[in-house]
Structure P
Amino acid sequence: MKFKLVPAAPDEFGVVERAQRAVPLVPGAEDDCCARLMSRLDLPSRDVARTWLTFLRALDLAAETPSGFRRTDVEPTVAGCRAALIDRVFAAAAVRDALDDDPRTAVAVFETVRGTVPAWERHKNPSRWESVWQERVEDLLGWLVLLDAAEQVDDEPARYVRR
């Protein structure tokens, strides 16, 4: 199963560790887990917290059980999270593969991967799908940088290369 939701990448990997610790060991309801994430990570909304909870599942740092969500015993590491991101998050591998030694902007990367966006995503929101997916590509690039799969080499505009 591929996960689609990706929060904006934090400035440091320690946020991922804190996010995992916010998920209870004993399964809890989604509302409770989101409240814990909001409180411990100072997230602005329940929607952002829900995105984090889904993303933690993608990284195999949280699991959904019949009783609710719980923290897994997987130790969060840069290498482990990078592998999970590439393997379990929709379009992450395509975004990484769109990078090479020549610096590319997020817009250029989006143009390369736009064909991987499923038709149902395009039809779901025909007037905004491109901006939504451009933002997702930017978020994925941020995670690839944080997880040492890419490097940001310029600031304005941001340009990325593959590591």
Structure Q
Amino acid sequence: MSATELLVAVLIAVGIAGIIVPVLPGTILVLGAILVWALEVGTSTGWLVFAVCATLLVGGSVVKYLVPGRRLKASGVPHRTLLVGALLAFVGFFVIPLVGMFVGFVLGVYVAERARVGAAGAWPSTLGALRAVGVSILIELVAAFLAALTWVVGVVAT
């Protein structure tokens, strides 16, 4: 294994970790790492691997917004609620290191839903929003794992 391949493997792993704990732009990091490898290899196989990985990651990024959005719309959670959750997630990121983003998001969604539907309906709506976010992360994670697997196959093939 060359130094470039080792660096790319580490960057892909960090990118996948960035998807799980959204502190880093995980998908972009995975794609960028594979681009570095394709540039280094410079073969048609390398570029084919990059094209397949780019398609997987871009497709995953599109689907990660479409599927959860439909679920939220079906459950009646408005975009305003998600905006409040996102704003408190941003604040939480700075107030409580590492876990503040998650705490802030849950708190923001709960507060917005409590104001909108009352105490009795707030928690079910919050759980629906959390499931949608979980599905979104899972979709992005699957796309990144498929891209990583494609890269490994490309490394073996070159």
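If we compute FRET efficiency 1/(1 + (r/R0)^6) of positions 111 and 143 (r between Cβ atoms, R0 = 35 Å, to 0.05) for structures P, Q, which one ends up with the highest value? Once FRET efficiency 1/(1 + (r/R0)^6) of positions 111 and 143 (r between Cβ atoms, R0 = 35 Å, to 0.05) is tallied for P, Q, the winner is P.
Each of P, Q could give distance in nm of label points 7 Å out along Cα→Cβ at positions 39 and 87, but the derived value 4.0 comes from Q.
Among candidates P, Q, the computation of percent of Cα pairs over 19 Å apart that gave 59 used structure Q.
Given that helix-only ellipticity at 222 nm (-39500 (n - 2.57) for each DSSP H run of 4 or more, over all residues; to 500), derived from a single structure, equals -15000, which label among P, Q identifies that structure? The structure behind it is P.
The value 0.40 for FRET efficiency 1/(1 + (r/R0)^6) of positions 71 and 103 (r between Cβ atoms, R0 = 35 Å, to 0.05) was derived from one model only; which of P, Q is it? Of the structures listed, the value fits P. When distance in nm of label points 7 Å out along Cα→Cβ at positions 95 and 135 is computed for each of P, Q, the one that comes out at 2.9 is Q.
Source structure of the calculated read-out (FRET efficiency 1/(1 + (r/R0)^6) of positions 7 and 79 (r between Cβ atoms, R0 = 35 Å, to 0.05), 0.30) within P, Q: Q.
Only the coordinates and a few stated rules stand behind these numbers; no lab work does. All values reported here derive from a predicted model rather than from experimental measurement. Cβ atoms are built from the backbone, for glycine too; each structure is taken alone.
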